[in-house]
Structure formats: C-alpha cells, structure tokens
1. A value of -15500 was computed for helix-only ellipticity at 222 nm (-39500 (n - 2.57) for each DSSP H run of 4 or more, over all residues; to 500); which of P, Q is the source structure?
2. If you work out mean count of other Cβ atoms within 10 Å over residues 308-315 for P, Q, which one comes out largest?
3. Computing distance in nm of label points 7 Å out along Cα→Cβ at positions 612 and 668 for each of P, Q, which one ends up highest?
4. Could you figure out which one of P, Q the value 16.8 for mean count of other Cβ atoms within 10 Å over residues 276-283 was computed from?
5. Starting from the value 0.99: which structure in P, Q was Cα Rg over 2.2 N^0.38 Å calculated from?
6. As an exercise: relative contact order in percent (Cα under 8 Å, 6 or more apart), calculated from one structure in P, Q, equals 11. Which structure is it?
7. Can you spot which of P, Q the value 4.0 was calculated from, given it is distance in nm of label points 7 Å out along Cα→Cβ at positions 260 and 660?
Structure P
C-alpha cells in the first residue's frame, strides 16, 4: 500500500532528526520507535498467514517463539513500564505540559494498532500513522519558524493539535465503526475466528497468535484448560451452548431462523470456545469473536465488552474518557447516521444474528483505581450528549436486531489468579454451573407464590443501612399471572433467582453494600438512595474525594446517567454458590453473574424486558409474567428517548449483609421470606443447608 509505505519512510527519519524542541524529542522518538516496531513485525511476518499457520512443525514452533517475544516487545511498556510512559497521563503532563493529555491519547492510539498488525490491516494502521505525522510536522514547522524569528511561538497551539485529532476522528469514524460492527455481526474470514478454528490450543503458545496481550495468568488458564480431559471440556462447552439454545426455547423465540452467534470471552479459554462453536455448528451456526476497539472514538468508557486482556488496568482507567477530546453533538449525530448506514448495508445478513454467547471470569487481583487529576473527563454537556448517543445507539441496534428474535447466555469461570485453591474452586464452579433446574424450580415457585400475594416487599440489611420498600404490580388474575420470573439454568448461568420489574412510584429507600465487585472494580461502602424508584443520591468510599467516588459510580454503574430508575428487584437463591464464596473468602472477587444469585439484588437502569415488553412470557408453571414494564418503559412508543437508558447494572446484598425480606399484602399481613439471613418460608428451608454447612 503506497500510503503506508510513504508514511513509514517518513517516520523512520524521525529518530535521526532534531526538528522539534528538545522537550518533545523523546516523545516523538518514542512514538516513532513503536511504529517502526510495528513495521518490523509486518516485515518479519510478511509471507505468513498468522491465522492459519501450522504450529505442529518446526517452522511453526519457531514462529510461536518469535510471537512470544513480539508480545513482550509490544506490551512490555504498558505492563511493566507504565509509570514512566507517555501512555500515563500524569507522566505525559509532567514532561509535555500543556500537551500531555492530548499527546498521551495519540500514543495510546498508536499502541492500539497491534491487533491490526497481526491482521495486516494496513488501511487501519495508515490512518493513525498519517495523523501522527501531521501532528509531528506541526511541531516541526512552528519550531523552525521560531528558530528563524524568535518572536514567533516555538510550539503549536494546543487547540490546533486537538483539532487535528477531531478531524481524524470525524474523517475515519465510518471506517472504525465498520471495523467494529463487522467484527461483531459478520462472520466472514475474520482473523480471530480463523485463529480459533485453525488451532487446537492444546498448548498455551497458541495464544500468541491472537495479537492481544498474553499475561502469565492467561498462560496458566490455557495450560489448565489444555490439561482437562475432553469430557470436562465437553461438559463446559455443552452447558454454555445449551443455555443459549434453552433461552430461545423458554422465551418462545425462533432459534431455527438464526445462524450466527458472537463469542465474548477472556483469553485462555479458546479450547472451550472452539468446542462450543462445534456444538453450534451442528445446528448450522457460524460465529464471530469481536475485538476491543483500538481507537478512542469507538472505545466505550465503561470497558471492553470484547476479546481483550488488559496489560494494565490503571492504564485503561486513565484513558476511559479519551473520547472527551471529540465528543459533541455533531460527531455523535454523525456516528449514529454512519452506524445506520452500516446496518442498512448488511441487508438480510443481519437477520442471521442470534445474540452473544458470553463468558465472564473471576479471580483477578482486586483492582482499586487511582484517580488522577491529569486524566481527561467529560464536561457536563458531554455527559448529556454521550448519554443521548448511547440511548440513540441502543434504539438503532434494536431496530435492526429484533429483541423478540435474539437472546443471549452468560456463564462464569474462575482464573488461576484466584489463589492456591483454584483447582477446588474450578471444580465447585463446574458443579454450580450445571445444577439441576428441576430441583430448584419448585422451591422458587414457593417464593414466587408468596411474593405474588404482596403489595410491596421490605428489604432490610444487617450491618449496613439497606432499607428498601419495593412496590409490586397488581395482579388482576392471580391464578393466571405472576410478577416474578422463575430464573433457571438457561440464559443466565448459574440458576438461582426470582426477579421482577418493580413499580417505580412508591419504591423508596437506601441500598447500602459494604463491598461489591462490579465491572472488575471493588466498590467500598456503596450507598444509593432512591425516591419513587429513581436514584436521588449516591456515594462510595473508594476515594477520599467524594466527587471522584461519584464519578466512578457514574461511569461504571450508571453509564454516565443521572436519576436512573430501578429496573429490577430479585432474590438470589443459589446458596451453594454463596457457600463456595464464603469457604474460600472470594466474595470481593466474584462477578455479578454469580454474586447476584447469592442474595437479593437491585438493578439500576432498564428492566430485564427491554424491547420485549409486548412478548408473552410464561413461567414453567404456566403463569404469565406481567411485570415487564415500569413508568419509564411505557413511554417507548410516544417518547422512546425517555423509555430506555442503555444501562442495566446489578448490585447484590450478600446473605451475610442481609437481615430480612418480608412480603406485605394489601391487608398488611407480613409473609417472611428471609429472616436473619436465612430462608424461613415454608418449603424453602432446603436452601439453608449450604449456609449452615
């Protein structure tokens, strides 16, 4: 590609030049050196299709050894040298003020090209390289003019540099969006899919073909999975596959009309992913494995949501809001229109998409982010614009991917970093993930029968300030209707909860949890206040600065929204999972997927039935679930921008922080479901056995 060759030729000259002020030479040389490494990698693998290389012969084994080295070359600075890297906004600002923030984003954009190098996507790489050259030349030009006339500024204006990045984001937004959307919705011959199909992952070395960061933990995970007997892998894969398929069956959705799934999983589980894909292939399904975006304009502040292992979680946190460089009404509107164009271009192909098959993991070291004043942030206006953009995007996606024809499933597995008891925890998790729905179904039916008599439910905590009053929908035909879904082992593995969408009016109180793990971050003393089902105040003790703590909650839990409604109230019943958590003292490291089954939980944002409100849904006992709407979602036809929030975040109160759950009838009769953290409703006492073990 001629443009790529021209860009590389120019960049290779930079280390020999002294054309910018001395303060900035090291930065530009560092960026140029990284780009040259990418070019060296491309030349080193020029004649090799990395996605289809044989790793059985000597040549393939030698290539894997080289790729291991390249992984260290590419990701070493992020993993081990971040504190003194220009990727670190604090270090960059110290060395490059007042350009530190913007130039740190530029370097982040350059390092984000590593996967593109493995995929040999020269167009994607060239777009970034030409932008880097343009900014470098601005520094060169102003410095040169200053040397000739000292009255002139030796540096460009900071806003001028920001304008270049704005133009870059604006000009290439369509290309970056299409790259991300194709990776999710179009199977084709994508790189990640080909790597999984063409390799057996019987050794951890195969991970280095993916082009993502490979940590010691990922290697240990892959080695462990490789050591499992085939029957164990089959069991893991089949549970995952069956959960997805059962979701269609239980919800009455047309599985046979679909033929494409999307895998989301953590590096190291490729052997399980491949086996699961084989089960789906028997049903005529293909699959995609999308990557995390390497470009700040298409990177979500909330997190990856795609194939990615972080070399440095503080780095990801520091760059959560790089999008603030460009986010505004104009670019948000452009991205919505471009996304619409891309979806239209798919034609009937998009109708193949059945939904995501998701694997969550737990056991990573607890991450406590440090909030730096140098980090970029959204302005109040940008928060509003971005919130509206996410809402508009959600509505757009659901226009092309009908909720009544798609589903999902999610399962969780431990990582070796959980500690010395990993093997035991892993095998207990297998048991938890494959629990019998037939055993739990009648027990949960008894809980639902009691709750369906209630006008409202009282939830009180123990050792915290939780005190919630939850209003339920009125059943007009109680013999045929129910407020609560009997959640068994299908879309949401493991089984073990009953849940509903509460009435907002009258739902009031305080939700306070001493420790809860959400999106990989441990929230300390999380406190959220509600009035008429809406968030009115919130706090946590993660930072000494109250506003920094609020900002963390807004980003991770609220999706940059204020005044969110309660979308879900649930009671988790999986006491076996809770026993495992307590036995190994891993409560702070559990994903919400399992944690939500180990106590009552509330979700802020959308209901569990967003875009499915008009579908007829039934519990196994034949009763219709009628609590699918609330005062927000009923506006979906007249004011859709007020109906949905593109957020649904669960917050669990564990049994050891729970005192009582009491259903209160319209006559004032109290029916105790839980007292002193134990199930007391007749017919549910069996759930206490693991708690008392």
Structure Q
C-alpha cells in the first residue's frame, strides 16, 4: 500500500510581519519589550480571522499568515497599520509599536503542519523592504489589488532579493497617515496607481502630486462587510454627528465554522454577549439584524442604531475547539478601539464572554458595580454539554417555525437530561410550547406543557427574568389569568428593566385589558432597547390598530416592511390595517404577496384574506377562502377556533362566530386574549352572548 499523502500544494497569499526594533528594545528594557510583544499579538490575532487569514506560524516578534486572496491579505495589512497608527497616537514614543509587512502570492506546500515554498521565501524577503509602519507587495499581489483599494500603490523597482534568482518587482502601499506617504524611496522613481475615481488627478503636474499625497481623500469603492475597515474621516469633512458611545450596536458574528452542524455557534454568540453586556447599567445594547446592515459603513450603522460604538467579530467551532474574535469599533471614525482573539475549548466559552463584557466596560470607561459583575459572571449550569444544547435550542427557537419549535424542544430536553436544575433550559422549553400553542398546534394540551416547564424554571431560579416571562406568557395566552400574568411580567421587568421581551409581553397584557396608552409605553420602552426590531415596530402598529388609529398603524407597518420586504408579520398586519382603513385593493394585494412568501397554506393569511374580502363586500371570494380553511381542517391541519370566529364575524354570521369563540374558550386559543379589543370582532360587541363571554373571561364587570 502506498504511503498516505500528507503534502498539499495550493495557491495562496502569504503575509510576513515583523516588529521594528524589537531586539534592541529587548536589550534596553526586556519587561517593556515582552509587554509590547504580547499587546501586538493580541491586536493582530483579532484582525487576521476578521479578514479570513489563517495564522500559520509565530516566531518571536514575527507572524506568518496565509490568505485565500491577495485582496484580503492587503486589506488586513492596511487595517493592521491603521490600528497601530491610531494606538501610537495616544501612547508615549517609548511604547510605540511599529511593524513591517510583506505580502506575496504564489504556490505553497502544506506538509506535516508546516507551510513551505517560494511564496513563503519571497514574502519573507519583501517584508524587510517596507519602512517602519509600512507594507510592501510583490508584483503578483499588485496585479490582483490595483484599483481595488482605498490607498495608493507605488512601484519601488526591482531590488535584489537574497536567494531569489528571478527579478521581482516590488510595490509599497501609500498609507495617508504615514509620515513618508509623500516621500521618495531609494530604489526608483515613483509610478503611482490610485483608485479609478482619482485617476484624473494623476494628469496634474508633479508638484500637485506631492501636495495631493498629503490630502486624506478616500472615496468609497463599494460596500465592505468588515466594518472596521472604514477609512479615516477626511480632515475637511462635515463635522460627524454626535452619537452616544455608550450605546453599542451589536452586529451578528461572522460564521467561520467549517462544519455546517456548528453554524449555530456564531449565530448565538451575539445574543449571549448581548445578555452579558446588558447587565452593565452604563451601557445600552442595540441588536442589529444581519441581513440589511452588515455591508454598511460604521457611520451608517451607528446612525441607524443611534449608537456611537459597534461590537462585531467572528466565531468558529471545530469539535470542542472554538475561536472567538471580537472587535469594538468607533462608529463615527471607523477606528478599531479594541480587538482580541480568544481560542480555547467550548468549556471556556462563558469565561470568554465574561472577559469580553468586562473589557468593553473598561475600554468605554464605564464604572462596573459589583452586583453587575456578579451577574455577568453568574452561570446557570456547570455542565458544558447542557450549555451547548441550550444554545442549539435557542438557535432553533429563533426560527419561529413549527419545525424550529419542535427541534428546540428536543435540544432543551437533552439539556435538562444533562442538568436537571438548568432553569434556562426549562424556560426555553416553555417558550417553545407557548409558540406552538399560539401559532401551530391545538392549544390546550400544548399550553399545559408550557405551564409545566415554566413553573419548573421559576422554581429553580425565581430571580431569572427569562423564567418569569415564560410563566407570564403562559398565564396571558394560555390560562387567561390576568392577575397571574401581571404578577410574573411585572416581576420580570423589576428583575431586568432593560430586558426587551419583558416589556414586549407586558405590552400584550395591557392590550388585552384595553389599556392602549400603557401598551404603547411598554412598546416604546422595548423599541428603545431594540430600535431596529421589525417585530416591535409592527407590534406597536398593531396596538394603534386596536386603538382605532389606522393611519398610524399603517405607517408603522410600512416602516417594518420597507426594511424587510419579506417580513410576513409586517405584511399581515399592514393588510389588516389597510382593511380597516377602507383600502381594500391594496390590503388584498399585500396579503396575497405575503402568501407567496409562505410555503403552503398558512391558515392565518387565509383567514385575513377571507375577512378582508368580507369587509370589502366580496362575499363569494370570502366564502372561497372559508372553504379553503374548512378543507385544511378536514385534512388535519390545525386552525385556531378564534381565527374562524374572525371570518364569521366579517361575514356578519354572529351565531357561528360566537360558537367558534365558545369553542376557543373550551379548547384553548393563542388569540383569545385579544377578544376584548380585536377590531375583527366589533360586529359582535352588542350581542349578549359576546358580553357574556367577556364576563366569563373576567374582561367585563
């Protein structure tokens, strides 16, 4: 049998970095040299993975890093030098860190954990040609990055490279903040290449070129996913807007896990960090959706989130090994305030999150109270397997689909099997059953499961706000016990005033009682905590709908749909608001558009279409939709009985509508808690049977 091949050859971009003057500093002040060495390593290791670089080798003060593309390698090098330049501005001269960087693209050989080949040798020879704080590139790199960067490139000629026989053209990157950005180089006259939008400037006289080199003018070359790559603000720009630096926009973390089964890890990191950081009273954490914001520049994100600081990064998991990279970025200037890389085992994850939260507070100079520190460091399980299963369960729950809820229940059950006292897992179980009962499955039996697990969560951790919300949700939606719902939801707000979900469900409680101003107040508190949430904006719109302010409801729902044209709940609520505002044609178009986005027949959208046709006077079309609902029921599909009452109320069939409402009260319903205020049921308000129903539900004297 031939020996197993361990050699792999491929094309790669290789970066060499080296600290300038490190050996001399070691002889003068060894302690300082080691301190700066470690700081430089922390800074760079946060930036390599952010630009898809893989650290291959560290030797003393040097790094060897591999990239899949020359552009990623060069952008990473520019970001490294920008980060160090900003750092050095606020440090005394003796604490400056200066690097030389060299980059080359060519064949490399991976063998026995090492990387070899001409590409490595050439990159190592190019690096010493860079000035302190500078970057040098080979011709092969130049060919791939020219006109794709926000910086100029200068040809240095073809210097002799030790042990490299073939002549090699070398270029340097002109960094606008570098003192030599307009200076001459010893190798050859300059040949400067700039982004396309600056080419007209090149036709000017040489004296203008020299003057222009000092002007910091960086036109955008298109959206970049890595927000920390934003250029330094122009010196002649309009004064940047004032943004609160203690409001942190928390962006999704980039997933670098090679195994798709571990994709959940990156998706849950931001949520977990947000939970930790929200314990710090001096900070406001603003979750940022991933789809529409990550390609924007830092200032644009900051303006939308009304945040002066951005927190982002990447995460990967391979087996039990994890790596979390974190970057704290100034939204106005795009400068990297802090970055670090945290490799380790999965069991280290909570410790890593604690370190990040505490470091963010330190960097932003926020006083951390001792109770807050204890809450950040609090663990609800010491069982690593249970914690991992809990993260998978929450990731499944976040899908808000029937399949997601069922998969979440599987994960949470497994987590509980690992740790019988894991309150967060019990809370997750309860939440999954509640969502199933409200949207997807016959309510009564499912709600009983929600109650069971929510009570177990509160029993194990009575001071856990999430557990109080879970039990409050059950009493509000499932048991229709207004006193108990109030007790647990207000307790959650007391325990965690900046917990958006607590305000979310307390707003629903106020809606159920017809207290719309109180509901709006809670929605606005939730919106302040999560201003980019389409769900919260739409739910606030729904409160205006219940209160009879249809134009305001339409405006809020349009706002949500404008941000995400495929947001189903936003489209549904917009369709209902348009219906009650008498705009039937657009309402029908909106609801049909929502149907095209939902696989299969979603009963709620069929119900809304039936009700809208009925309100518009098209009784035949309404009955066609009703036939679809009845057919779905005969086929075993669950249709909430309260929804059926909406349709019959729209058709002005009061006896049948009341029959379905009685059935909803007997069998359970996720929508019955709105019965007092739901405008779809207004035709029943004068009926004695409806008034009797409200009395039985303790919603009327």
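Read the figures in this text as sums done on the coordinates, not as results from a lab. These figures come from a predicted structure and were not determined experimentally. Cβ atoms are built from the backbone, for glycine too; each structure is taken alone.
1. On the way: P: -13500; Q: -15500.
It must be structure Q, since only it matches.
2. Details: P: 18.9; Q: 24.9.
That would be structure Q.
3. Structure P gives the largest value of distance in nm of label points 7 Å out along Cα→Cβ at positions 612 and 668 among P, Q.
4. Working: P: 16.8; Q: 20.1.
Working through the options, I get structure P.
5. Matching structure: P.
6. Values: P: 11; Q: 7.
Attributed to the structure labelled P.
7. Structure of origin is Q.
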